Structure I
Amino acid sequence: MYTIRDIVRIPPEYFEMPLSEAAVKVLRSKYEGVVDREIGFILAIYDVNISEEGKIIPGDGATYHICVFKALTFMPIIKEVVEGEVVEITDFGAFINLGPVDGLVHKSQIIDDKVFYDSRRGALIGQETKRVLEKGDTVRARIVTVGVSASNRIMRIGLTMRQPFLGKIEWIKEDLEKLKEKKVKTGEV
């Protein structure tokens, strides 16, 4: 959450509205859904306090007011471990819902195996491991890249699952069980 101070332009068509409602409407259309490189993806604007006294600029019918408000943001951090649900499978990878945005795991970053796309099933399948990733699966991944579009409206998040204890939650449980069995056999437990 961030506190932001800005000057808000209230256009003449909003003059019939209460000033605070007009300010909220203007600020939400200006900020919500925008990516700021310093604070992240702006999800919501709230707690808006606007100065009743404004200024008029000759030639512009609007009024300008100093405004202080709060912004709820999402800022992904490189190397951060996240969990999400697979929302789409394509021939090049899987899109993972991380809450306010989706991240992409390229098929080369899913498992240490050659992965092929089964279009009939809508799944990505490991050639040797036979591990299957489908829509609706819950996964754990690490953020490896974050990019912002030129329009500041799209945040691109690149993910990997090719590290220990990352991947589909069932795969992690299987790997932990195998590790436990191995430790029991070698007497490490």
Structure II
Amino acid sequence: MNTLATRRSIMTLYSGTDCVLSHACRIVLQEKDIECEVVYTDPSDTCQELADFNPYYETPTLVDRDLVLYDAFIINEYLDERLPHPPLMPVDPVSRAKQRLMLMRLNRDWFGSIRALQADKKNKEAHKVLRDGLIAISPLFEEQSHAMGDDYTLVDVILAPLLWRLPSLNIVLPKQAQVVEDYSERLFEREAFQAALSDTERDLRGF
């Protein structure tokens, strides 16, 4: 049987082995217990299947029958709406809008810095953006258990892979941001987070 045809019959996620946003999509798949084949790709290799689906040849890319999505924020929201339990977005429109705004800000303000540091760990500007940003949001976790309140949401899903990579990016938070470290540990202890880790990602913390 044709391998590609077989994959098209179930959901397929094309994922980087150390891609922050791919990692987030894998967490959503695990949180929702979605049957999905994860195909790991290496930027240095040519994956013709991924090239066929995504003109930008980027991960993550999700293929769900005839639907192809290739933006992590769109993928995660699609998965949450397609399989709504457990919910990772609030029901009311105001809260949903606030969550989308937070995700947009994280993408614009932080993820460029993550990519810059993965390319060059000595990038002082990117290092400062992430460290200062995490210190700035630390007061949130003195009043609530998660980024948007007391419920686990897509914002936490996006933050978890970023926080996991801090030691490998040589980012050490000061004592005043201990609540961020505590928050991180709560995210890392989730079964879905652990199940979503690639071998490469486990090695980032010596697991």
Structure III
Amino acid sequence: MLSEGFLKLLPVYPLIAQQIIDDYHLDSGICIDIGTGPGYMGLELAKITNLEMYFLDLDKKSLQKAKENVAACELDNTVHFIEADVSALPFEDNFADFVVSRGSLWFWKDQVKGVQEIYRVLKKGGIAFIGGGLGRYTPATMRERLKGRRRLVQEKHKDVKFLDESGLRELIKESGLPGCRIVSDEGEGAGTWIEIRK
């Protein structure tokens, strides 16, 4: 059974996936979905591309749920399920064409190391899109319905390091990485994503 939070966010994942395809012109290559949880972000990308998908999460139960969700969709993409921490990715340098992570950044124990690891595994010319926004394609009416969701999550997880735009900028600075910028969702003034280009 899905938590109420995931049920509310389900319509957002295909919209973010389409935005990613439109912005970065992805069709094939290797994609890692970090902090995949039940696999929704990676699953939506796989449905509309030929990407080879790596669903990665530190939590065994989440990874099992991702396996079940992927199996139910009968994808023809090559898929892998990896139990690992973002701060120690089990991939060689220059491995992935694209890395996505929606909503997991706040839960990483070492956010700086996680961002550095993502950069390390990106191929030259690769791109990462990490953060917690709803994407530009999410309609205003849906945004309004989901408005209080972030506040509720923050109240529930008081020990989690949620980052606003200034926090994301500080994270980029601390990581020392080139090719990073803050991306905002349309209609929201503050940045909610970090884009990394290698």
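Work out which structure the value 19.8 belongs to, where Kirkwood radius over Cα pairs in Å was derived from one of I, II, III. Let's see the in-between values first.
Values: I: 19.8; II: 17.8; III: 16.8.
Of the structures listed, the value fits I.
Could you figure out which one of I, II, III the value -5500 for helix-only ellipticity at 222 nm (-39500 (n - 2.57) for each DSSP H run of 4 or more, over all residues; to 500) was computed from?
Working: I: -5500; II: -14500; III: -12500.
Answer by label: I.
Any read-out appearing in this document is the output of simple, stated calculations on the displayed coordinates, not a laboratory observation. Values in this document were obtained by computation on a predicted structure and should not be read as measured data.
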